[in-house]
Structure 1
Amino acid sequence: MRILVSGGAGYIGSTTAAHLISAGHDVTVFDNLSRGHRKAVPESALFIEGDIGDRALLDQVLPDGYDALVHFAALIEAGESMLVPATYFANNSCASITLIDAAAAHGIRYVVFSSTAAVYASKDTPLRETDPIQPANVYGQSKRMIEEVLGWYRQLSGLNYCILRYFNASGGSLSYDRLRGEDHTPETHLIPVMLQVALGQREHIAIYGDDYPTRDGTNIRDYIHIEDLARAHELALQALEDETIDQAVYNLGNGRGYSNKEVLDTVRRLTGNAIPAIMSPRRAGDAAELIASSEKIRQELGWEPLSPELETIIDTAWKWHSANPAGYDD
């Protein structure tokens, strides 16, 4: 297939673009580089610098005959979204609608959408696709809005889609054409921040809240290896092309949750660093617990995580950060 990957210079987008190329697809990366990195884009991908809200540019790019859109481009920080909600709605919702409308207008048949577990109401058992939708932050709401938009575009334009609700994408990608890892500015994700402490780039890690109704009082999250996530996108595209699905929603996680303290203990053990930690107040919009049930995508598309262990996820992340202490700027 000929695939446009929006946000393909980001952590998840670039890894998925590399995986799709390795699977034999023709990939174009479309990214404004506001949060992504040009060096992360696979060398064999065509790269177009642009914004998903730029309809005039999309109208120039999309007539080239793309079969599918894999849409990643988004702002992703839940805490930040509560401070600048208009920014998140403008980029994640309004600009995404512009992209989807252009895709439909230019004959793209399939969309795989990068959504999030943040659309769900928190609960203390694994979340299923049929569980209540109740975003706890603007980030989750901005993604939920696009899920609903896709439903309308399928009804009105015949645009078939697959929504993938990620839990915590983590780890380093050691396959494909180069090493890839998380490099956000600023970095707020738990594992890379802890690894920055191990590298001496930060003095300590802040744990936001130790009074949640969880086993040790800290947030519990389901971590999924970045390469397992990339493979799920290929399976979704194949199912759309084979007409196995025409509208589908799948969770992506390992079905097991780890608390922030448990992640901290694992990073300390694997890096041999003490990782000083400071307990801080809760952040607005943080759910107590988010764990995935991925039974649906396992049964329907045959997806299985190949690297489900937290130790493997952290070890591969540590390999990338150790080799790239300055991120993609080294």
Structure 2
Amino acid sequence: MAAYDFVIKQGDTLPVFTWTITDSSGAPINLTGSTVNLVVRSLVSSAPLINTAATVVSAASGTVSFAFTAAQTATPGTYMATWVITTSGGGTQTIPTDGYLSIAIEESLATPGGNSLVSLSDAKDYMTIPTSDKTRDHKLLQMIAGIVPVIEHITGPVIQRQVEEWHDGGQPSIILRQRPVLQVVAVSEFRGPVEWSLALVPDPSHGTIYSATFEAPARLVRRGPGGSSFSFAPGRESVHVVYTAGLASVPANVRLATLELLRINFSQTQARPLARAWPSDGSMDDQEPGREILGFFVPNRVRELLEPSRKAPGVF
């Protein structure tokens, strides 16, 4: 059984959401003379994303439909929904009366973003879920997204992302916080209210009065003419840096650790345990040594897999 009442891809306008509105006993509600609004709200929002009239397809049988616009499906995520009936006499009734409908907007591959450590097909293959079984796809995608920050809490950035940071000035170099650093995009310093952009030069000998060099893995040095160095403009958070952090590809050990952590946490939510892909000594997952990180149980074997990619300690 699907976990959501309706699923649509990001930016799509089809399929049309069609529903039969029933009362608490399961009998269709006669909608003759009534109007119906679909109300949709994000789990983290205090205001509805949608509160718009639906089409009454069959008043006698309680059937309604709603066609989403591209703007309404622009943001992927999980949403709560209700049908609000307004009768000809002005009365209102919200359906369902107990709980909410659930709508999932899945990320579109054509839209930037949605990077992950493993793919849905990787996860299904690892857990021996048939590719034809689509009923748990959205649940798997949600859990993959939730596991990424747990893995990166141990390894540091793996998925490439743009980072914006402010650093205190007054010293000739600063250490960027997210490592590894792939590329420094821009750096500037503030002298009072005035922002001065610094040219990024690959060779210190090419330095100018307003320049800087990046030294891997995470050091940014303030440069001057002829390769000299001097301090960034003094002041609290006077240096603004934009850079790209992450890796060019997912290391094999990180990929394997992600899949194993996904299998453990996913199987604990299923009525029937999934096939074990890891050699076992017979103990249950929840009895294996490990600890919770950001809400996920991370067994020691997963942490050992990630050990070669563990982020270096830093002092900020």
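Quick note: the coordinates plus some simple rules give every number you see, no bench work behind them. Because the structure is predicted, anything quoted here is derived from the model rather than measured. Cβ atoms are built from the backbone, for glycine too; each structure is taken alone.
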Legend entry - helix-only ellipticity at 222 nm (-39500 (n - 2.57) for each DSSP H run of 4 or more, over all residues; to 500) from the coordinates reads -10500; which among 1, 2: 1
Legend entry - Given 20 for relative contact order in percent (Cα under 8 Å, 6 or more apart), calculated: source structure among 1, 2: 1
Legend entry - distance in nm of label points 7 Å out along Cα→Cβ at positions 222 and 262 - structure with the largest value, from 1, 2: 2
Legend entry - Top of 1, 2 by Kirkwood radius over Cα pairs in Å, largest first: 2
Legend entry - Per distance in nm of label points 7 Å out along Cα→Cβ at positions 30 and 246, the highest-valued of structures 1, 2: 2
